[in-house]
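Please treat every number below as a calculation from the coordinates, not as lab data. Every value quoted in this text rests on a predicted model; they were computed, and no experiment measured them. Cβ atoms are built from the backbone, for glycine too; each structure is taken alone.
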Structure I
Amino acid sequence: MKFAVIFVGFALLGLVIFVYCEKPAVVKIGAVFTHDSVIGRGAKTAMEMAVEDINSDPNILNGTELKMIMEDIGCNVFLGSLKAFQVIEGEVVAIVGPQSSEIAQIISHIANGLKVPVISYAATNPTLSSLQFPYFLRTTPSDSNQMAAIADIIDYYEWKEIIAIFVDNDYGRNGISVLGNELAKKMSKISYKLPLCPQYNLSEISDILCKSKSLGPRVYVVHIDPDPRLKFFKVVKKLDMMSTNYVWLATDWLSSTLDSFKRDENYLEILHGIVTIRPHIPNTSKKKAFFSRWRKKSTQSNITAYGLFAYDTVWLVALSIDKFLKERGAITFYSSHKLQLGNIAGFDGGELLLKFMSKTNFTGLTGPIQFDADRSRMGIDYEIINVVQGTILKVGYWSNETGLSVQSPESLKGSKVSSYIQLQKLNNITWPGGQVEKPRGWVIATTERPLRIGIPKRVIFDEFVTELNDIQSVEGYCIDLFLEVLKMVPYDIPFRFEPFGDGLKNPNYDDLVRMVAYDVFDVAVGDIAIVANRLEIVDFTQPFAATGLVVLAPIRNSTSSGWVFIKPFTLEMWLAIAASFVIIGVVIWMLEHRVNDDFRGPPRRQLQTMFLFSFSTLFKGNNESTVSTLGRIVMIVWLFLLLVITSSYTASLSSILTVRQLSTGITGIESLISSGLPIGYQVGSFAYNYMINSLNIHPSRLVCLASLEEYESAL
């Protein structure tokens, strides 16, 4: 009897194990998404094709049929929650979708409680992480990737401030928050954030766009939901904001919209000059074969990159289920009294299936499928596209590894990292208004008045600044320099020149500077000297010319004469030189005539030798040579003195013949101060106060000169 009981027990246990390990005939997965949407229309067909391909492949699931339960949730969070419960009630092992980040977040809460993995192919909200939602993963990259690409484009064109327009939900707010962080790394920023409600209308779009026109930045980043009617940019076009100096950058919602419907050049005309990005899917043979099948199956719409992600998502789930069945054998569900949800049961193998999903590594239509620590898709690059005259042009690529480049990321995989910097560029882009040059990205707000630039209305020495009264324009060296500097400013600055002065004499520059300090002028441009009293009330740019005082004095024209050669030295100097020749001759004779035959002979010959010896050293070598030590020492000293004398004479004579002489004898400020002579100064110049306050010159010595004629008569 004991053995019979044991036998029956083992039989029942074997039966339970057999039932538990038996592979099911059908495995169900759910799909909750918005069927009639830009992404949903293509995703529905793509997932149906994926299920067909999986069930027809004998190498996967080993005879078990994959069945997908699809539910349309519209764009309603509450309806999405109800549909998720309905799908789970059908004993699904995983849920594919939804495409909305908000609905994905709600369904992920439900999935956590029931241990059913949720795999989204379009929810890009960067805050959807595995820490908060452990049963959530996605086969699409989060918005962190595309925001890094947008930030690189902004940095490439050196724009420092932008305006962000976004849909006011988790998807929009969190995406723009990531963009702000990426821009901060590149020393740029989002100056203004303009939210749109999720059900925005034309009036709301018009209101925020009109508000943005009163702001300075002209670089816009638009991050909203896909819009098949493009009503946002229709309003932009209507408000004449698709003109020169505007920059419109759109995230991949726009590329998804453009890829989802048949190309219509008239429809694309309103997007002329817009730049957007889209996921880069390498053009493999597998992708070409899929598109060939797609064209035969669907003629109503085109497929977007997210449709391809949806196809790969179903394959990911199927491959993971295949591994699950090989290890565990059966699929079971559990019910808990704590849930109190009637027929809704949790999935026993949810954790194991999720593990297989996160570690599954295969190559799908969209390339290698791998996940990071947050279970977000890795390795997705982006294309930079430009809409030009109804045509979509690809102007470059972006990769997290190589940045911006005109070459596809897959072609750069073998390149050296050091060469990426050289390749980081884009092809030429046509901006709104047909502008080819890089827009400055900033203008003075339309509510602001133009800058008032004060310029001195000079009468004399007007090469620096002058007003042409006949054509009401301004020119001069300072004006040319100012206009060249403006070209280097990365935004347009409206301004107007306002002449300062009565036109009868040069204005007082201290008064002009005070006009800036008193906010009569915003800026002053001209030959304005930087002095201490002016620095106390205004700021100056870096000086572009050296400042200082120059003494202007009359000259006397020197007339050449036959005796000009004696002018370098005074009479006393000439007499001293002559005496030196005689003394040197006598000294040399005294030292040499006892030992040197050249200095001997009749008295007349010795006298000639004595006087000619020292004179002849100026022009040629002497026939007589010194032999005594003292004689040679004296000759060395004499030759050095001759070198000094001849050099001084040559320099003085050259100066006399070439340089005009001042008639007053004034050589600088010191001699000017001590001379007691009247000193003229240019009207309006800082020199008047400087000479009184710094040089302590009495005002009675200062004479104001207001015209060239007064300069001429004063000198």
Structure II
Amino acid sequence: MTVKDNDHLMDMETVKRAFCKTAFLLLCLPLPAQLQTIHDTTASVQTTLRATTAWQPAAEIGAQAVLLSRADDTFLHRAKSWREKNFRIHFLLGANRGDYQDYVAGLWDGRPHEDWQHSESHDYFFPAKPFIAYLKSQITHAIDCGAEAIYLEHPVFLPGADSSASFKRSWREQFKSDWQNPSASAEWRYMAGKLQQRLYWEAVVDIFAHAKQYAQEKNREVKCYLATRSLLENARRGFVGPATRVLHIPDCDGVLAEIDGEALLAPNVYSNVSAARPFETAFLQYGLFANQVRGHGKQLLLRLDPFSGGGEALPESGKLYRAQLTAALFYPEPRRFELPAIPQTLLAAARNKSAAPADSGRMAAAPPALSVQTLLAINHALKDMTHKHSDYETAERGVGILMSDAMLLQRAAPAASDSLLSFFYGLALPLLKHGVFVQPLALENLHQPHYLTGYKVIFLSYRFMQPQDYEWHERLTTWVRAGGTLIFIDDGNDPFNQVKDWWRKGMFDYTNPAEHLFETLKLGYWPKPGRNQVGMGSFIYLAENPSSFAHKTNGATQLLELVNAALPAGRTVQTQNYLRLRRGPYVVAATFAETANAGAQVLQGDFIDVWDERLPHLTQVAIAPGEQALLYDLSKIDSTQAHVVSASGIVAQERRSKNEYAFSLNSPAGIIMRVLVFIPAANATVQASSSGKSVNIKNKNEGKLYWMEFENPGPGVDVKWTWEATALGQETTTK
């Protein structure tokens, strides 16, 4: 028994059928109607928030759209309440789990569907045709209620789902034979995983095609996004489903990248020490997302929520969010974020509580615990990060590690690979902690002509995954011959080398896929370990398990020596224990612990600490090992007009004249709002009101910087600054 030949070709036929059906409907629509009514309704949305209820005042945190779930008979009412508060409506539905009791009980179509549930708790659903039809009906209702975007969340199978009655039925349909226990052999495990990926891939194709088609029939445009954990996190949890390949679906408009508190706290091994490393984990997982999307012309949205997955109850939730956010900001291209809902514990603590005013000086005291004000100031900064210019300070860039969706196929018995993913972290962490901006890369994207452009050194191993296409080797060979260095670390002992995939059938007869790689590079069946010249580049082969580098105390030294050997002659990695990035006026920085250099990263200048709710002005900032920072560099401030530099609230309705600057501020009612404003004069005065009543403001200034503090009584505060007009006065503008 073997996996069916040409699985990827059959999958592409499914895509083509869905794409052609949608294209035909497009052609049938009157062209003038399309031109008048179809437009990208999500293009202007930078920030979103997820919710299950109608609008509530606590939702005023700076989001522009809401991800509503449950398309039941209350959806229209809930959507209307958010729309009345100027939120765009997006719809979030679970691909494998949700409040779908009407489907289970048969209230939807008159037939009960308990037999299509699976997993030990029976809380998860199998992507059978009736369930896909049910999800499509949910999307239809959401679009009728005004949804402008669809997010399909977690199209994955959980561990154990491959022995459910529903999966056994699909096995028989696919392979025309009785189900075989995947735990009994690597061959059957591999077959089960490929079938699971195929089932959800076809489900996503069908669901997204329906959403696009139905929207077209209504002369509307709807965006379709996959909301998913990272490939690494799904591998850690033993979940199986499609990942990078979903981006090849024409109707998929992008990915919402999800990293929760559980993922941030999952341990990995570095220098033989197993520990949670939240920043490093988030950095590498967001990097994988970014490189999966890169080149597809599709959008990447980042979910920032350390409070989910059990994070809210943790005392270190503030540190988790700082690590997660900093990691996300090292990738400037994604400029769309899902904001975390404010935990009720923080909201209650913030109401009617005033902190000490911001102190200026050489150093600030340790930042207070995470607060509502800090969360809101971060949200303001995220909406402000539209700057195209970015400048990295790293030890080295252009170093990658190749990954594949295939790693999900061998995460369970009888031959599960390392549960801590040391085969990946063993290579990535030693480089990252020494300042190398190492990036996970997707093998599925090698078909893109310029995907590897800019990369000098790439690591590859088949010790935890198998290549799904022999053409990948041809693409890698082309890159090596053009001057790249491929470092292959593999001891040849992966049990899944023996499965009957492309390298062991058809026109190929190899013991394992590495032999085809070697021959494509023209190095024979098994080259000797060491460096081999290939065209203008080189191939370095180490006959080791990549996991071993996680357990060596000198693993970092060995890997850095490999990278140095791969770099052009005379060039070496200048190691450092930090990463730093400038995004417009913002400085994003992280300092690594667990390295020989135990010193802090010190920055001199004029900065505002965005993580400190007091927004202090600092002339020196020291970022200790294991810490991160987000700073506003005052030397980069726009001095041409008055504007809000930072705010623990939503800034709107800005109006300017030559001697006046006015704006409105909103936030959850009852909290102390803190705002830093730049005014092009040192003698400005301020007034504030809410619903026509005066609001008392505490304020101070340093030259043209003004700090404000006041309570938001609800439903927001109107602020007006005035000053004496000078020759530098501003022309009237409106935002």
>> To test your reading of the models, identify which of I, II gives -0.39, -0.70, -0.88, -1.07 for log10 I(q)/I(0) by the Debye sum over Cα atoms at q = 0.06, 0.08, 0.09, 0.10 Å⁻¹ when calculated.
In response: II
> With mean count of other Cβ atoms within 10 Å over residues 232-239 derived from the coordinates and found to be 18.5, which of I, II does the value describe?
Replying inline: I
> Computing distance in nm of label points 7 Å out along Cα→Cβ at positions 136 and 496 gives 3.2 for which of I, II?
Replying inline: II
> helix-only ellipticity at 222 nm (-39500 (n - 2.57) for each DSSP H run of 4 or more, over all residues; to 500) was computed and gave -13000; which structure, I, II, did it come from?
Replying inline: I
